[in-house]
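Got some structures for you, see below.
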Structure 1
């Protein structure tokens, strides 16, 4: 009178919808992993931007100090100049766009046995969009 249903058919009826739950779980886990990966990549990109601008600011400070050294120790010994608060703009130089050396100071220190000691301080600054970096270096030099 009743038609017997094979055993395989009975089991599949009980498991209806489990694949849907498993697929949904996998999609949620993959979405979380994807969002974490995107966050890590954007954080790394921001770190690289700060590192590059910091290097440019350091090079601008170094160039400003070297320029001040060429004024303090010129090729003609009679034209030595040790001045304070010079500003050098490097915007036209490739690699140092939007950079400058500001507050390039030269302080003539003590004279000991005819040798003058100098302290040169230079601050390099670079600005791109909303990112501002600054590096300061100090060079000690002496006359011969």
Structure 2
């Protein structure tokens, strides 16, 4: 960490090629293959005085233009032409990302404490290649009222 921007990344059912996790008990695996975070939330956190930037909280993809607060487990995203992801959970903040927050306040992005501010974990439905600028389409859970 931080995870730095790349020109292209291959996304597989096991995660982003070349990405490594030290703690496989809490990170990675097919149900947490790709982590996502919102560029708008990163900017809002910066305006609160946090020294955060894209990639500093360990997300694989930083996404803009989605209403992060309404995305939920079971929703699907299409990234670029081929990659399809399904939201599997909210990523709990850990001490390894503390430098991204003033006073090391990692709970600022805890789903339990601040709903709608968490990073998201996804599983990969369809593998492929993504790159900066790719279109992201959100497909919400249509069964919710």
Ranking 1, 2 by mean count of other Cβ atoms within 10 Å over residues 99-106, the structure that comes out highest: 1
Going by relative contact order in percent (Cα under 8 Å, 6 or more apart), which of structures 1, 2 comes out largest? 2
Which structure, out of 1, 2, was helix-only ellipticity at 222 nm (-39500 (n - 2.57) for each DSSP H run of 4 or more, over all residues; to 500) calculated from, if the result is -16000? 1
I have 22, 18, 15 for semi-axes √(5λ) of the Cα gyration tensor in Å, calculated from one of the structures 1, 2. Which structure is it? 2
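The numbers here are math on the coordinates, done by the rules we state, and not lab data. It should be emphasised that the depicted structure is a prediction, and the values quoted were computed from it without experimental measurement. Cβ atoms are built from the backbone, for glycine too; each structure is taken alone.
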